[in-house]
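Trainee: The following blocks contain the structures, represented as structure tokens.
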Structure I
Amino acid sequence: MKQRETNPFYYSDDNKRYQTLAYANRRRFGGKVQKAALDGGFSCPNRDGTCGMGGCVFCSGGSGYFTNGKLSILTQLEAEIARIEKKEKNVRVIAYFQAGTNTYAPVDILKARFEPVLRHPKVCGLSIATRADALPPDVLDYLEALADRCDLTVELGLQTVHDETARRINRGHDFQTFLTGYRALKARGIRVCVHLICGLPGETLAEMRTSAQVLGRLCPDGVKIHLLHVIQGTTLAHWYRTGTYIPMTREMYVDAVLCQLEQLPPETVIERLTGDGDKHTLLAPEWSKDKRRILGEIDKALYERNTYQGRLFLASEADPKQQRIDE
């Protein structure tokens, strides 16, 4: 039986009912690629007092669990390539500046971090994680120039469209700030991947669905959906230990992911459906360590409920009362 007869989702060549990063990369790069996680030594405006102190309540220092900022950028890159090639030889890599806010520095410092990795023969692209409030005009100009020279993705942490939640988690900026940064990047033709987090303190399933719905109308190039992890040493860890915060169950998370996938455009690449917490410092939820099971249950639920990425986005687009945010 042909794939299209068993799977109603168009952007798939297997059983997936959402557009996976592997599927997109095969068409984007002509083959398999892996991400090499790097720490460029960048700080964050929400940690140094520029817009806040201490960072978001879930942050334990900038998502650098799998990087080593004590090493030079090229040493980190070589170590990551060696790690990747233990599993598969001759795989090209995307240099992924993951830790911290990776546009939060003068342009000359950004160039000193980014330019050397672009000259490495195994690097086929660059991914830069940042915040929407760390995109001044000169940085935007440099990113635009980079996008003309290489395959560039800028990853923007949105997490939620709800300003009340953003204040609760000490996000340091509101949704309008995100919109300004997002639109500035898209106006320069830069590919953007947006992060959402499920299970933020106080948020309901309906609010998580709304975040995806609002984001979907922006038609982002990529989206990463994360589970909120409770990591030792964070404000969230204190809330968890005192019973103020209760993590999602696996069943709740699967429901939330399906609700969000249904609202996102089918053309958007789903670059992640659950994140990896540092297993040495992860407090909860314990079930999140079994990533394969989570992904399997998402696939199973999509099939059993006969739904797929973009199902409700397509329905809303058919309603003339529903307008995309950027129109």
Structure II
Amino acid sequence: MTDKNLLLKSSYYYDLPEELIAQTPLEPRDSSRLLCYNKSSDTIEHKHFYDIIDYLKKGDVLVVNNTRVLPARLYGFKDTGAKIELLLQKRKDLTTWEVIARPQKRLDIGTKITFSEKLSCKVLEKWDYGACLVKFDFEGVFEQRLSEVGTMPLPPYIHEKLKDKERYQTVYSRIEGSSAAPTAGLHFTPELMEEIKAKGVEIVEVLLHVGLGTFRPVKEDNILNHEMHSEYIEMTPENADKLNQAKSEGRRIIAVGTTSVRVLESCANEKGIITPQTRETKIFIYPSYKFKVVDALITNFHLPESTLIMLVSAFIGYDQTMKVYNTAVQEKYRFFSFGDACFFY
């Protein structure tokens, strides 16, 4: 594959039978399968997620994203009785949010949408791709009103109803603000986390609030013309120090999920030194990107032609990614948010 072809969206397509798209999570969480790919030996092993402990060693740093998913899908009605669905994307201030509205064409600026007696909103602005800016009106605490009427914003390819809301949260989630789960972390159980700590692996938390842009398809044929949605990130001074010390001592930095990768690589300079940051990032990682911090990656299987499969291709190589994905299809791995995992090291 030439460098020029690596900039074509179509290069990142692979054929996926629909029955391999996981509709429900497995129990227990760590019973999912784990495809392990060794970059230096170009070899694949088939394991289960609880076997990840065998691939971690004392001194490794496991970087996890501690975001929590909001019940960000809301169903409401206009004064005419027309039904409107909103997906919260990004909070602008105490009452104003960027949202995706369906169907947007039924909304005019100034339209009121009512979700309950205690929660409504008005449309302030309309943009492309169904996006709007809305201002909420509510009684009491917004998060309380949201928890009463909101539902978990499962991706569009999941058609089964989620029985337990917590199953779309990681066991280490703490800070609410995401419109989608950092799904690589869904495989960890509290027991596995304790086992990992007991082995001498350091766990460092970072924050990235996942926006709905994570599901937004790449529409441009040339991926350089794709505009990434911005996402809120936090790297504390304490955790920047821990990561810099680990790097200086030659210890591995293992990112749990592409969200952790985006935080780490956004906060590092060209020499790989991490600085504390609280900001938005639009980082787009695709082949030719030189990783500054991340040594290994735990992640799920991603959609064809998505920015996330492009990130994986940057990390292990394009041909290697296609080999991994084709193998996973042949071996009938489960794909996407509730699917199986990979470990690239």
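Trainee: Supply the structure label, taken from I, II, corresponding to volume of the Cα convex hull per residue in Å³, for residues 120-303 alone with the calculated value 165.
Mentor: Answer for the origin of the read-out: II.
Trainee: Have a look at I, II and say which one yields -11500 for helix-only ellipticity at 222 nm (-39500 (n - 2.57) for each DSSP H run of 4 or more, over all residues; to 500), as calculated.
Mentor: I
Trainee: OK, next. Between I, II, which one scores greatest on FRET efficiency 1/(1 + (r/R0)^6) of positions 80 and 208 (r between Cβ atoms, R0 = 30 Å, to 0.05)?
Mentor: Going through I, II one by one, FRET efficiency 1/(1 + (r/R0)^6) of positions 80 and 208 (r between Cβ atoms, R0 = 30 Å, to 0.05) peaks for structure I.
Trainee: Moving to a separate point now. With FRET efficiency 1/(1 + (r/R0)^6) of positions 160 and 240 (r between Cβ atoms, R0 = 30 Å, to 0.05) coming out at 0.95, pick the structure among I, II it was computed from.
Mentor: Derived from the structure labelled I.
Trainee: I would also like to ask the following. Match the computed value 25 of relative contact order in percent (Cα under 8 Å, 6 or more apart) to one of the structures I, II, and report its label.
Mentor: On the way: I: 18; II: 25.
Comparing all candidates, it corresponds to II.
Each reported figure results from applying straightforward, stated rules to the coordinates on display, with no laboratory input. Here the structure is a predicted model, which means the values were calculated and not measured. Cβ atoms are built from the backbone, for glycine too; each structure is taken alone.
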